[in-house]
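What follows is a group of structures, each given as structure tokens.
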Structure I
Amino acid sequence: MMEVPASWRVGFLVRNAIAKSTPLSQRLTLVANAVTQTDGLFAPVDFIALLGAPSQDTSEKNLFDESELVELREAAVTKIKHAATGSLASHPKLALLLSYWKKWGNTGEVETYIDQLTKTPNGCLQLLQSLVLRSLRHGMGDYLAEERFYMRSKDIETLIPMDTLATRVKDISADILDDQGKRALNAVQKAIERRDAGKSDDDPFAID
């Protein structure tokens, strides 16, 4: 339950390697080239986000100054925009990639992309599946943890108005969906119900 995500572990390893072995004058070029040239999408973009995240260790020096971070974020946005012409919609981390694009790039471009994507049931479902969160609740004496799949309205609203999504979800029939699709559809319907009832959805261990 306390496992650190793989992307964070990779990010910390790469960051430490750069800090220890790469001269200051070469760091920006090295990372920018790596982001541009790799076939990967989420790992390099998430790494750029990690570089800009505040450190809990106040004695730890930043690898890049703010102007360099801006340049790296621009490289990350270019990579996401390139993927938007092809594989981005089917990426399992779609929602997070879109949030980075919106944070670092042109908000209007992201909103247009999301609007077009969610006008089709398949595109809407792709976004929904990337918004699903998973939690495990383990009570005293339980042999197995109880698994919960849910969404938070604030994550949805970052990308698309809740009312707009609620309207477009109506076009999706659960009868033709696989288990993952049904789980996503149920999660967004529960999130809409909590929003309408004025309930918080920040508790990962709540019972729907």
Structure II
Amino acid sequence: MSRDTTLLHPVLQGKLKEFLAACDKAGLKVSIVETFRTKAEQDALYAKGRTVKGSIVTNAKYPQSQHCWHTAFDFCRNDGQGAYNESGDFFTKVGKVGQSVGLEWGGAWTSFKDKPHFQLKGTEYNWKNLQAKYSTPEKYKATWAKADTTKETPTVTTTRNETAIAEAKTIIGKLGKIIEISDVNTAVLQLAGNYNNSVWWMMKKLSEKA
């Protein structure tokens, strides 16, 4: 199962960036654990607890999961407390963050709650409607180049850049106490360009010890 966020629908990629920035601002550390699912992967999940030993984990056959249509992602906790530890209402807090940026949260469903799950909100992204209109996820994906995402991208990018630069300044400022940084402005921009990836988290951890 893929963790590649570039496989998500362009609109969801924008929402995901906004979501990650909002989680970081709220002090909620998360990791993306799954994005797109192939037919074989969805079939294998559906078989659990039915034709394969184990517990039932989904009621969705292929392509009845939004993951198959590139319009959903799953996350986990990434603060050292356990990937799916719900203490401190962690998943509820993250769920509210996702809802605040316009995502549909699986934890708000009335049946078969799925707290680590988000998907695009709106009937136009419902798998039944997508299947009726496009037949297959492959045909749906082929239309993405025509999708108009210009209304969302500038806001998301601007918000994310401002957040990244502001936090990078704080981190570089702290690191300056323990290592020599010849060009602070360049260091800030380079760190901001690595926002939320492994380089970012390593530098952030180092700054916490400064």
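Each value in this text was obtained by applying a stated rule to the coordinates, not by laboratory testing. Fair warning: this is a prediction, and the values are worked out from it, not measured in the lab. Cβ atoms are built from the backbone, for glycine too; each structure is taken alone.
Sorting I, II by relative contact order in percent (Cα under 8 Å, 6 or more apart) from high to low puts II first, with the largest value.
Here the criterion is mean count of other Cβ atoms within 10 Å over residues 82-89, and among I, II the highest value is seen for I.
Of structures I, II, the largest value of mean count of other Cβ atoms within 10 Å over residues 122-129 belongs to I. Figure out for me which of the structures I, II the number -19000 belongs to, where helix-only ellipticity at 222 nm (-39500 (n - 2.57) for each DSSP H run of 4 or more, over all residues; to 500) was derived from the coordinates. Of the options listed, only I reproduces it.
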